[in-house]
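Taken together, the values in this text are just the output of simple stated rules run on the coordinates, not laboratory data. The shown structure was predicted, so the numbers you read here are calculated from the model rather than taken from an experiment. Cβ atoms are built from the backbone, for glycine too; each structure is taken alone.
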Structure I
Amino acid sequence: MKTRLDYYRIFYETARHASFSMAAKHLYISQSAISQCISQLEKDLNTQLFIRSRRGITLTNEGVLLFQKVENAMQALEQGESLLARLHRLDGGSLIIAAGDTITRHYLLPYLEEFHALYPEIRIEMANSYSSRLLQFIKEGKAELAFVNLPIKDDELCIEPCFSIHDVFVCGPEYKAKDKYTWAEIAQEPLILLETNSSSRNYLNEKFAAKHINLNPQIELAVHDLLIQFASIHLGVSCVIKEFAAESLEKGTIQQLNLSPPLPPRNIGYAYLKHNPLSLPAQAFLKLILSKNKA
């Protein structure tokens, strides 16, 4: 049995070509099937749609009114099909990512550049905030993927690691540093740490608290890069992410202190809603990252 949408598609093609035979040829069905469907549609609508004569067929006034609406609907369907085809080719759509400034600059930026080069028609949008707020962006539909410092747990989200990082203490090149520090000794240094609302600071506090050591920094900052700069001018000892401070460590503007034992590694991870399938652009972006990273 033909569905109502099939009836309207047949009506649309018949009216557009003003011919049962042309509509049949275009739709690859028999002319008699076209005639039967039009008759059924007229019966269902209780309205004559075509005037049939030896010269052919023409729309009735009611048929013209219906055709105008059906034409708009068919064009909208064709546009939708075209849009879906573009999305499957990654020739359009958007990618909305939530991440903090540090992760964006030191981790995501090269991937965003490569992704844009591969798929220039996909619009990239960024939402920046702290890790806890980034996860809320996902739940509110303001972003599809969030990249955050782990560990984080949330039953509404899928959270997976994608890049391993190491927290290290650093100081300026002329800082009078010891050969080795215990955790208790490093806590006595003039510390420069991130603010307490950051996941990195919470992680650090928890690790030291497990050893019954309180951290009382002299300076608290909101930006990771300032930790490096403040340490480089000998304002104190900063705790930074080694991978994100690699350039400064290589140049010698800061030096790493030897903490024994070192802080355990942790991960940067990505998060998305459990029950919402990722868009094709989001899937492609994750595939790009995971093809080059192992947590």
Structure II
Amino acid sequence: MSNPATVDPCCRRLTWQELDLAALKQLIALARDEDLAGWGLSRPPDKATDVSAALLPAAHPGSASLVARSDMVVCGLQLLPLIAEVYRFGVEYNSRKSDGQTAAKGDILGRLHGPAQQILQMERVALNFAQMLSGVATETRRYVDALGDSPTRLLDTRKTLPGYRMLQKYAVACGGGWNHRLGLFDRVMLKDNHLAATGSAGGDRLREAVLRAREAQPKLLVEVEVDHIEQIEPVVEAGAHIIMLDNFDNAALSEAVTLINGRARTEASGGITIERLPSMAALGLDYISTGATVHQSRWQDIGLDWD
């Protein structure tokens, strides 16, 4: 195992400061317009409004708490002030918990103060973001915990909800996981279909494909997916930075790690389950990647309790 340093060029943890606030506000505005104006319908309503909250007196003050209904890793609370800003409401949010922290059932995550009518309008959108992202962070923590004290790092994938990728990858980071490439732009990754499309799945053709990738993008990492042991040597000889071992069983993974012998980073992918992770912890892998922390996560139950 090549023992990746704290600053590892092959993976990262997205921070809130790296997210584009303007893009997040656009996403929030879309969610608001779905709720108030029927965005997405071919025949939206004539007027954007909350017909239920409109029954309340406009100036009636309100105060409510976001409460964890179960144990979880919280994420998405940083969005609350942005949501209030996008709605242009006089609502204030005071946080009790920060993204990445654990919360026990019954814990207050934060409090909203302002006109009751306006809190009620933004309630569902705020909870949707927080429940979904807390679900990803909580599921990620379960996978990380299953690896125990192994130095192998758990990575995410590009299997994210369109439009929500950076938020979901941020949630993975909040849960203790690590981010693989963010998109098609930041790493050369020769997967099985790339190699099959060019007839470069083995031997000299495979070696040449990796060399061409390194020459074409000298400033980017080059990762290559292999699905059998015989592909490893030409990939290593061509100087790939990372070798993704796809759908290898544990015995084959151990053999591959020994063969690579630190000449490239090793990543196991495919067939990764939380039940399997403890048996993989001591194989000497640099990384294990899975999309399950996102696409198999379950929303966490967060309630808005009125004072």
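Structures compared: I, II; top value of mean count of other Cβ atoms within 10 Å over residues 70-77, i.e. the largest, recorded for II.
Between structures I, II, the calculation of distance in nm of label points 7 Å out along Cα→Cβ at positions 54 and 94 yields its largest number for I. Here helix-only ellipticity at 222 nm (-39500 (n - 2.57) for each DSSP H run of 4 or more, over all residues; to 500) was derived from just one of the structures I, II, and that gives -11000; the source is II. Looking across I, II, the calculation of distance in nm of label points 7 Å out along Cα→Cβ at positions 14 and 78 that yields 1.0 traces back to II.
For which of the structures I, II does the calculation of distance in nm of label points 7 Å out along Cα→Cβ at positions 230 and 254 return 1.1? Going label by label, the one that fits is I. Given a value of 1.19 for Cα Rg over 2.2 N^0.38 Å, point me to the structure among I, II it was derived from. Corresponding structure: II. Structures I, II were compared on distance in nm of label points 7 Å out along Cα→Cβ at positions 102 and 214, and the highest value belongs to II.
Work out the source of 1.00 here, i.e. which of I, II gives that when FRET efficiency 1/(1 + (r/R0)^6) of positions 166 and 262 (r between Cβ atoms, R0 = 25 Å, to 0.05) is computed. The correct label is I.
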